[in-house]
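For reference, the structures are reproduced in the following blocks.
Readers should treat all values here as calculations from the given coordinates under stated rules, not as data from a laboratory. Since we're looking at a predicted model, the values are computed, not measured. Cβ atoms are built from the backbone, for glycine too; each structure is taken alone.
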Structure P
Amino acid sequence: MDLSNCNIGYGITGSFCTFTKTRKQIVRLKEMGANVIPIFSYQAQSCDTRFGSAKEFVEGICEITGNEGIMTMQQAEPIGPNNFLDIMVIAPCTGNSAAKIANGITDTPVLMASKAHMRNGKPLVIAISTNDALGVNFKTIGMLMNMKNIYFVPFGQDNYKSKPNSMIARMELLPDTIEAAMRGKQIQPIVVAES
């Protein structure tokens, strides 16, 4: 797949356990020729966790992409009027962020970027990562699946024995999902078996 001349806004929200996987996908997208512009939620840019330092993560992603990260709502807002993204990805997308998108709430840089991007009628790809996908976020996922220009990276349960409501995107399918979304298609199947 050749993504040369493709400008991808890459939103990262606070599902810290998936940061290693999302980093690998950013590397893949760069190898495919994409210009990846990272956009960080406030949690992704400030919360140190057992999975690592926020500062090191943000700096590492910016180094991989060769672009400064979008860190504020003021930096994200011009995405709309300047219309420079071909597609936007949110990977990982927490249940909290997904619910806010479904309800038109834009209180983080990632959410402002997605709203600004979608006003141009271009695709938004969501890589869901939530412990409540089959619980309180089930309704949210259904709402988003019925919204124009929103596409999902296929997802499935990640630990049905100890976290029966948890679902996570199969990040290795992100490039294929982007390719399909650029053609206005949802990659199938959306719900996949546990990996």
Structure Q
Amino acid sequence: MKKWLPLIIILVIIFGIFKWGVGINNTMVTKQETAKTQWANVESAYQRRADLIPNLVNTVKGYASHEKETLEGVIEARANATKTTIDPTNVTPEQMAAFQKSQDGLSGALSKLMVVVEKYPDLKANQNFLELQSQLEGTENRINVERRRYNETAKDYNIFTKKFPASLLAGMLGFDELVLFEASEGSDKAPTVDFNN
């Protein structure tokens, strides 16, 4: 039995290291998947906003058809925003910035549309328009909440993968840092969506 003792000790140590590695790996996978799911929620909120825009533009067009340039700007910005997608587990800061820029372009186009709306009191009183306004306000709030939640889950993942001892395995197993959503310059002001003023 004594001659097998060193082998048993070595096997127990190897098994312990293996179990530790599996535990670290599984935790990183869980945290990464949570962040990916949260990113999908961010994209879903942006998609909801994009889905509201055709109805909004059509409603405005009925009252302000000669505002063609503004309406076309909104449609073009929507097209740019919906074609820019990213995978949060394989994204560079430049790709994240491009995604944000396309979304900011849509926010800017919507802000211009809201300025146009101010010229049309009948439009501001239209029930369909008021309902779209309410949905757009709710969606803008949802976007903000989902971006914050994504940043929280991605930060949790990033911290875990950078801390010792997980940092020993993260690089070897392909658990790269997730890029956080950063507000663009000047985006601390939400797009104007209040049509009642």
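Comparing P, Q, where is distance in nm of label points 7 Å out along Cα→Cβ at positions 22 and 62 highest?
Largest calculated value belongs to Q.
Could I ask something else about it? Using distance in nm of label points 7 Å out along Cα→Cβ at positions 54 and 174 as the calculated read-out, with 3.7 as its value, let me know the right label among P, Q.
Computed on structure Q.
Looking at structures P, Q, which one was percent of Cα pairs over 23 Å apart calculated from, given that it came out as 36?
It traces back to P.
Out of P, Q, which one gives 32 for relative contact order in percent (Cα under 8 Å, 6 or more apart) as computed from the coordinates?
On the way: P: 20; Q: 32.
Structure Q accounts for this read-out.
Which of P, Q yields 2.2 for distance in nm of label points 7 Å out along Cα→Cβ at positions 134 and 150, as computed?
P
Out of P, Q, which one gives -26000 for helix-only ellipticity at 222 nm (-39500 (n - 2.57) for each DSSP H run of 4 or more, over all residues; to 500) as computed from the coordinates?
That value comes from structure Q.
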